[in-house]
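Pasting the structures here.
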Structure 1
Amino acid sequence: MEGSNMAQKASSKYDPTFAKEVFEKVDSGEEIKKCMQCGVCAASCPLADKMEFSPRRIFAMIRAGERDKVLASGDIMLCTSCYTCIVRCPRKVPVMEVMHGLAHYALRSGFVPRKESSKFGKAFWDCIYKTGRVDEGVAARTYYLADGLVAGAKRGLEMKDIALNMLKHKRMNIMSAIPGIQGKKIKNIASLQKMLDKAEAMGKGGSK
């Protein structure tokens, strides 16, 4: 009787519902099935000391059904795409791709694991979508103004030394500071936008 209770208690910690959701809706989510919890990814990650939950633990939490805890974790947005985890993984799990997939899925699901990273990512993406390239000044301006004109002006002044150096070395156009200016568009921007729209639509349908 005691053994049965212990087994029931242990099994109650695992809910396959969230794992199935990840496998079906997160980019590269099915790759988590290959993970054998060896911990090589955690030991290899250059930002492991900044994480509360390493990739290995994130994968274990997914299997345990801890949906809100995983999608609200700032750790899924810390990946710098260094590829070290993928190179060293004995099962060749694309850890980096899974972490990025989880971050995108979290945002689509209404979670904002890292507010500032999310705002900058949106500014960066908007710049690419509208012009086909990244204008450092436009991306920075859009990011700074995300919290309003006053907050944006304050942050801009805090970064004035960097801005002046970028202007000096022709890495930024002074016109970028003017709201509404988007920079020069690439040729056939409409074709790129059509492709990006299609990719986004496919992404919302999951990894399959």
Structure 2
Amino acid sequence: MREKKLVITVAVVLIITWIAAFFYYPKLPEIIPTHWNIDGQIDDYTAKPWGVYLVPIVSTVMSLLLLILPKISPKGFRLDSALRVYYMITLIMALFLFGIMLLMFNAALDQSFDMNVWLLAGIGGLMIIIGNFLSKVPKNFFLGIRTPWTLSSDEVWYKTHRFGAWVFILSGLAIIIAAFTGASTSLILVLIGIMAIVPILYSLYVYKKLEGFGSDEN
């Protein structure tokens, strides 16, 4: 029942995203900023209507795909025991994209709007939230830190995601602090890189410690 409510909530967020896009459409200029360089300067625009409806389309397609994937998950990698967590993360992603869309529209209406600060702060917040759920995700092919080592061992999966949860949370906090203290974007990108790479290396370390890399031959 909880899972059904979460799916309905995802649908409501998608509807609100589309309504907001329709609401903003007449207020927005003919071209919408859709990309910013490392210095926070706009370096690409997309004309109406795609510039307005790009995020709602992406959010809808992504959410539908995420909702379908558990239905086609292979045996041994089912998400039945953690569908609530999975759908919660799907909802968080839909809300995140809704926020990104509003930031884009504000940047289109106000050229002085500092997109990079709020975008990076949003990414940091997203990492913190995902980190809080990461250790609750069972082994699967669609969500989590999926490496050859985590997918080959339940224990490696569990240990990696418990460690990765803290990496995500701490990296998210660091990104938010860096964004609002005027730290260089390069430093923030390094933090994001650390967040992405360290759990992968940790999964290799844990696998080697638990399973080793000896020959499978008798």
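Can you spot which of 1, 2 the value 5.2 was calculated from, given it is distance in nm of label points 7 Å out along Cα→Cβ at positions 19 and 187? The correct label is 1.
Taking 16.5 as the value of mean count of other Cβ atoms within 10 Å over residues 59-66 derived from one of the structures shown (1, 2), identify that structure. Checking each candidate, the match is 2.
When FRET efficiency 1/(1 + (r/R0)^6) of positions 91 and 147 (r between Cβ atoms, R0 = 30 Å, to 0.05) is computed for each of 1, 2, which one produces 0.10? This value belongs to structure 1. Match the computed value -23500 of helix-only ellipticity at 222 nm (-39500 (n - 2.57) for each DSSP H run of 4 or more, over all residues; to 500) to one of the structures 1, 2, and report its label. The read-out was computed on structure 2.
Here Rg/Rh (Cα atoms, Kirkwood Rh) is compared for structures 1, 2. The highest value is that of 1.
The numbers here are math on the coordinates, done by the rules we state, and not lab data. On a predicted model such as this, the values are computed, not experimentally measured, just so you know. Cβ atoms are built from the backbone, for glycine too; each structure is taken alone.
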